[in-house]
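Asks: Next come the structures, one after another.
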Structure I
Amino acid sequence: MVRRFFSYYRPYKGLFLLDFSCTVIMSALELVFPLAVAQVVDKLLPSGNWHWVLLACIGLLSVYVINTGLNIVINYWGNMLGLNIETDMRNELFSHMQKLSFRFFDTHRTGQLMSRISNDLMDVGSMAHNGPEHVFIIIITLIGALGVMFTISWKLSLITLLLLLLLMVVIFVFAKKMTRAFRQMFASVGCFYARLQDALGGIRVVQAFTNEEHQKKLFISDNQWFHKVKMEGFKIFTTSTAISYLLMRFLSLFALAGGSWFYLQGELTSGQMFSFILLINVIIRPIQMISTLVERIPKGVAGFKNFVEIMDIHPDIVDAPDAVDAPHLQGNIRYNNVSFAYEEECPVLENVDLFIPSGETVAFVGPSGGGKTTLCSLLPRFYEVLSGSITIDGIDINKIKLQSLRQQIGIVQQDVFLFAGTIRENILYGKMDATEDEIWEAVVRSQMDEFIRAQTDGLDAVIGERGVKLSGGQKQRLSIARMFLKNPAILILDEATSALDTETETAIQKALAELSKGRTTLVIAHRLATIKNADRIIVVTAEGIAEQGSHQKLLAEKGIYSRLHHAQFST
């Protein structure tokens, strides 16, 4: 874990060496003042030469000016080092999350993931800067100060060392407790963010059902848990800080009492006694740093463990070693004895065999939970089949690079996701380098041009978070427009019009019919009126493919499709 953490320093060796060098020099120069005081008291003052005393003070001032400059370097470029590492980790974590399959996001709440990628890594960045830097200062200062103290009085220094070891033991005992407390705190922060996202993201549902009090109770409960966990951390930190403070003050008093005793015994000069007391104060600074690290390092360690936890999740859907970029696909799809289950003990699809020739429009209907959406989700490899295979134009989809495969499959869903931005930005999601003419062609073909021309800002009109300023039909047209830009060989329509009113649905159906021309189209539908003109209708149940044929053929067979049709239209 330690080796893995320090691997993130490699791109910034220069910054690290600069920070480290300045830290070493500054720590060494801190020892100059106590030594200088001993010389002034023991040699310069008895000589009565004021000019030498003044020169010594000017010399010490120059040392402090140098240390000020070193401190500026450490604070600025050292923080830059920590921030660079934090940024690299955040980029790496986000990129890794982008590769994880739907299974991962099915089991992880968005708010918790947001906490991992934001708050956790801030603490890791703080540790990346302050951790090594403070450790260097602590080691160099303690070794240097203790070395000088032993030359002054080994007896007094030995007792001081024992007290320091006791203080270290106390600090490290509390450090272990702090690490556990902060891991709990990070987990509670994730739950807190998840609840907050649900409450604010679903505010329209909350207010529509007048469940503000219910959401408030849930939020207060999570907030109280967060408060409780954080207070546990504060309790440990406060106890550690109080004990450390008491022991450090005891060190100062011990230096005064012990130094006075040895001075009275004639074993120390007055200058050596003052020097020893000042060296104790020099030692106190790194001890205070240890107390600070007790707070920062457990946070950083907990955050890094959370980071590693996700980074060690291997994507279950990846390119095969021999995967290739697919040529322009024609869209001949074959499911060969395909089985799939979200959970091993609950199969959704078993031994499905199906062929869909290029250019055919196939509609999947049947009861909820029968596997219609799952069957279509396996085609772009959002999930991996358990057994069997799926081929397009005779090429196993596992042998096609994911990006190449998904670029040639377009999906229009019932719940359209739009990004907070402009109409143009959302349409361009279909083809990032599209020209203005291509955008307007897509807009016209999706029958959205009249609406856009009516906007003051046209294509640059802001649509709000998730397209809140658009109607359901306008959202669907926008999603169809970006699909025209993508121009995929295979199209999946997942109940794309089921949430719309009849008039809007009719208009959207015309746009979808235009979009489907010349493409292999898979339609998932519950409203049978929308798919009666499909080339083939396939009835999918929990047992697999139960029926398939044209609308008229299935009605004549008086089977499942006929019963579904009768149930919808009998009224």
Structure II
Amino acid sequence: MKNRLGWTKVLFTSAFLASTVQADEIVDITPFYRAVDSVALGNIINDLYNDLTLPDTIKLGGESFAITWESSDTLFLTHDGHINGRFVGENKEVTLTATVQDYLSDKKQVVKNKVSIHGFEPYSNYLFAYFPANDNENIYYALSNDGYNFTPMNNGKRVVAADSVSIKKGLRDPHVLRAPDGWFYMVNTDMKSAEGWASNRGMVLMKSRDLINWKHSTVHFPDKYKGKNFANVTRVWAPETIWDANYVNKDGSKGRPLVYYSLLTNDGTIPYDKVFFNYANEDFTDLEGDPIHFFDRGKSTIDMDIVYNPIDKLYHAFYKNEGDGGICKVQARTLTSENGTKGPTWYNRSGALQQTTEAVEGAGVFKLINQNSWVLMYDCYVNGHYQFTSSSDLNTFKFVQNTKTSGAFTPRHGTILPITAQETAALMKVFPTPDFEPKVIEIPDSIGVCDGKKVVGPCSPTKIIPYVKVGDDGWKETTDLNVAKGATVQLGPHPWDGKIWSWEGPDGFKSTTRENTLKNLDGTKSGYYTVTYTNETGCKSVAKIKIVVDDPDHPYEEQPPVSIGNRGTRESRKDLRLNRNPIYFDLLGNRLSGKPRNGMFVVK
């Protein structure tokens, strides 16, 4: 009788037992099923960014099991786990089938994995929307190429004037959402801090197609909720929006911005800051219905920021422990419950996530472009700077850097979102930013069409500009250089702010730094210096710089490049074949993963 959990019980007749085995012999079959279980690829395939490493053999319990893989669509994912193509701006699901086989027992089992290949994100830069100070509660913009270092826009001047859109003539805590319906939604705290921290009575709602021209409206709680406890608010703090894809509109379409914020009243009904939510109305000019309780920790809870992670399929909500200090997180499987009439079940509260002992608030979370890397930033409001941390799973964060805040760039509680190269250019035209040189990440070339939509290559490589410098001469762009014996050559390709560099060259030269200095060159150093650059999205680009040293004692001779198909003479390849490990085949000619016990052919 076979037990999937690990054992087969074999019963034999007494006559047979005399010459073979004892009764009730237990045969361990768990290695095979452990091998089957091991081909589960984990949560990473829920939103796959990079190639998979797929084993063709698993060794367990002293046995080897062969695994073959098959992709349902090799336009997107090859049989060996290589991402071949992507949609732009949306994921593509592919079935990757693993077949596990034990040749010795003829056991075979198929495991199907649903792989969602992350769509190529057509963004190049990052926009930071913020307010700069308690005595300057207006909206400002800044731009970045990497999501960490920012240059203020509009020559350091405001881009939205608070006195033109808000009741209190003050705008704080701007949050900007890029929604699937093509709109940008911004919400702000309608408050002037000079009137006191209990002077806030509502929020400002704004929407735009281009981040430049904004339509605006105000939600004043004392008027909107007259006769209800919500009219007695003293705080409507730090509103944010998140897109609820499950909300059903009157026309049957799905999707609506959900607005959440902290509330405090002076009538005792909301005795400390708690997070509430409403859905915005259809044109984003008002909130629908009464505020619905969303979350609180039993004490004052403010500055909540929610993101959805497709990999673990969870909503992660970051918030400030007002009064106690620190930023914590809870998570939920759904955004709301009971058809949007109640908050979800939040669970798994974290400890403090900030990587500093400074007082912090205004947590903001965003994902880096085309990377499975999240950034948690927060306002170190006592010391006047921002701090940036990073995480791959939204659970564990490590310090990256503090911002340099001075002059025109002194950000307070704000939002960072990725934008396209076209959006960056349009913003810079209206809001001049002369000190910023925007990076342009090109969309990869098309490799086909699927379901009427363009399929592009897996990533967009960064062009390497091969700068070199000889002696005291200036830098020049070239891939072909002739120098005198004894010369000093510097190699300094761009991009200068690159991520990963790798060099190989003559006479065993290797390096992992961008800039390299070659001193007192002679002919032994002549040849091709190959540099590989891996950008932040994991895409590689290669350049070769040829350096020939004029050295009569070691004249340079051009050598044909070595490739996989040209590894020497037929005789040398024969020698390699004779020295390799044995390869085993069964009687039907099938290649085996390891040495058979008996009855097999062996080919060397």
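Readers should treat all values here as calculations from the given coordinates under stated rules, not as data from a laboratory. None of the values given here were measured: they were computed from a predicted structure. Cβ atoms are built from the backbone, for glycine too; each structure is taken alone.
Asks: Thinking of I, II, which structure, once distance in nm of label points 7 Å out along Cα→Cβ at positions 279 and 543 is computed, gives back 9.1?
Replies: I
Asks: Using FRET efficiency 1/(1 + (r/R0)^6) of positions 143 and 327 (r between Cβ atoms, R0 = 25 Å, to 0.05) for the comparison, can you identify which of I, II gives the largest number?
Replies: II
Asks: Tell me which structure, out of I, II, gives 71, 24, 22 once semi-axes √(5λ) of the Cα gyration tensor in Å is calculated.
Replies: The read-out comes from structure I.
Asks: Quick one: relative contact order in percent (Cα under 8 Å, 6 or more apart) came out at 9 when computed from one of I, II, so which one is it?
Replies: II
Asks: I, II: which one has helix-only ellipticity at 222 nm (-39500 (n - 2.57) for each DSSP H run of 4 or more, over all residues; to 500), as calculated, at -21000?
Replies: I
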